Structure formats: structure tokens, C-alpha cells
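Each reported figure results from applying straightforward, stated rules to the coordinates on display, with no laboratory input. Values in this document were obtained by computation on a predicted structure and should not be read as measured data. Cβ atoms are built from the backbone, for glycine too; each structure is taken alone.
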Structure P
Amino acid sequence: MSRVGRMPIAVPPGVAVEIKGSEVTVSGPKGKLSRSFNREMTIALEGSQLNVNRANDEITQRAQHGLTRTLLANMVNGVTKGFEKSLEIVGVGYRAEKKGNNLVLRLGFSHPVEVVPLPGVSLNVEGDNRMKVSGIDKEVVGEMAAKIRAIRPPDSYKGKGIRYAGETVRLKPGKSKQTAKK
């Protein structure tokens, strides 16, 4: 049996879980999330714990068991604490600024790049070179951070570009002058 799938999910006070067949809705202090799961997984709310069980030991059932439990745990965590990803800009003259809800990036292109946030995501700028993407849905937060990073990914020679906070970029050595043997 799946070790991850067997673990119960603690539902904190102030979080309401509504189960209608394979549709689960979780609402809490930060917002409300809803998701449809595999029909073969049984999701039960017992007291203040969510449990996920599977019908049999087929390989597809085993694969879905841990996934379903993790997605539910992310929903509960999202409506209570929320998720955030930090990005940083490295490069001379590269900077970010907030314009309304949008983010304006100056990354060495001939024009500034304006980023419109996805629904349920908020973008914040700290200083000139740090950004935070936050929201209650882990998938949407990760997708928005990946879209921002894809505008100017880190260069493999100088390291300039947008990277996740704490990401290490391995730099390639540049061309070097070869000594002539005579």
C-alpha cells in the first residue's frame, strides 16, 4: 500500500471540507479551492482528518493513491497558509517594478516586458531585483513563477537572467586562448 496515500491529512479548525462524489471543495481563511479526483479513490472526512483509500492494488490505483492524498494536502495547506515562490534578477540594468497588479520587467530587451498575473496569484516586488509570487493554489503559483523565469532564463556563461531564489547556476567556462606549441 502507498506509504504517502495511507497518511491521514489533518484538517485544522476554520477549514471546511465538502465532498460530493469525486469533487472535493476546501475552504479556509485564505480562500476556496475545488478539484475533481479519480472516481476510484474514496475520500472520507473522519472527524478532523481526511483519509484516502483505493479499491484494489492495480498499478494505476497505486499511482493515483499517493497523488490524490498529496493534492488534497496541498489544498488544505493552500487555504490555511498559502504558497509562495521567490525569484531574483541578476544582471546589470535588469530590474522589476510593479504597475497596478502587473509586473514590468526590464531585462535588456529593446522594450519592457509586462507580466499579467494568472487568476488567484499576486505578484510583489522587493527592491529592484527580487519578486514574490504568492497564492493559494500550488500549481498556479508554480506555473506563474515558471512563466516569469522563462522570459529570461539564467545565461550559462555569465549567469544573467531570472532565477529562483537559492537556485545555483552552473557557469560554463568561456573560450580560452590556447598556447601554441612550437
Structure Q
Amino acid sequence: MIHTPFTLRAAGPHDVQDLLRLIAALADYEHLTHLLDVSHERLASNLFSDRSVAEAMVAELPGGSIIGFAIYFTSFSTFLCRPGLYLEDLFVLPAHRGHGVGGAMLQALARLAVERGCGRFEWSVLDWNEPAIRFYERMGASVLPDWRICRVTGAALTDLARGQSFPPESSS
């Protein structure tokens, strides 16, 4: 296998435009462009301000081209009573896949989780994304079959926050 020469580094405010480009490419790959609602200001604020809620890593070619990214944040495990590292997204441009970039990012994030005393490092994968599932399993990850992600967004989130009435539970 020929490896693309690249370096990994923490992303900085000067990387926001490249991150936006790669986020759009990720949304396209996952057929989720209809959910894309990102802006330069919001991404910069959430990654690189006094109130940052996440961190980012980029994979960079010699010469400065950004070919991949990972966005991650600290989570918490009640059962382990320790922090965790949650990988929100990892994406490598298709032309650079299979050259060790994604594996290097996962390894770097695993090292970071160990350094920070995390009890787990976890992420989600779309059930149709078999290449990613096989890749993650080769990296030592277990795909948990019994867990489902619950998500509240948009009007449903606003309604929940306001305490709007919900349908009563049905008795079976």
C-alpha cells in the first residue's frame, strides 16, 4: 500500500474554511446535505472560542492541503465514573482513503483519550456504511447492536424545552 505523506495537527481558527468544505463533502457522502446548516461564525465559535464545546484535528498534506478531519468532544460515562472521548465525525476525502489517514486519526484520538484518563472512546456509524464498519472493526471497535441513538431537534426540541404536552403513553 502506498501511503500519502500527511501530518495530523490540532485544527485552528485558520482552518474553518477547510473544515466547512470537508463537512459539506461528508454530508454529501452520507446523503445528508438536506440537514446541513453550518456557518463560518458558528463553527469558529463552537471550536475556537472561550466557550468551545468541541475540538478538531486535521490531516494535512505537505503544502498545506487539508484532506481529512475529526471533530470530537468530552463525554461522561456514569457507569465508569470517568470522562470519555466522543468522536462526532471523521472524514477523509475519497482520493486519500486507504492510505492510513483515518487509522492515524483514530490512533491519535485513542492516545488523547488515554492521556486524558478517559474510560472509553466511542462514535456512531451509519448502518449502511459497510466500508466504515469493517474499517472500525479492524481498528478494534465493537459495533454495539443493542444501542440506538435518540435525537430531538428543531421544533420537537423547542417543544420539549417548553414542556409542551406529549401524547400519553399507551397501555399495552
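A few notes on this one:
- Per mean count of other Cβ atoms within 10 Å over residues 49-56, the highest-valued of structures P, Q: P
- Taking distance in nm of label points 7 Å out along Cα→Cβ at positions 25 and 161 as the criterion, the highest value among P, Q goes to P.
- Test item: helix-only ellipticity at 222 nm (-39500 (n - 2.57) for each DSSP H run of 4 or more, over all residues; to 500) calculated as -10000, pick one of P, Q: Q
- Structures P, Q, by distance in nm of label points 7 Å out along Cα→Cβ at positions 41 and 73: label with the highest value: Q
- Label whose coordinates, when Cα extents along the principal axes in Å, for residues 57-152 alone is calculated, return 44, 32, 29 (choices P, Q): Q
- Highest-scoring label, criterion being FRET efficiency 1/(1 + (r/R0)^6) of positions 65 and 137 (r between Cβ atoms, R0 = 30 Å, to 0.05), among P, Q: P
- For mean count of other Cβ atoms within 10 Å over residues 17-24 computed as 16.5, the structure of P, Q it came from: Q
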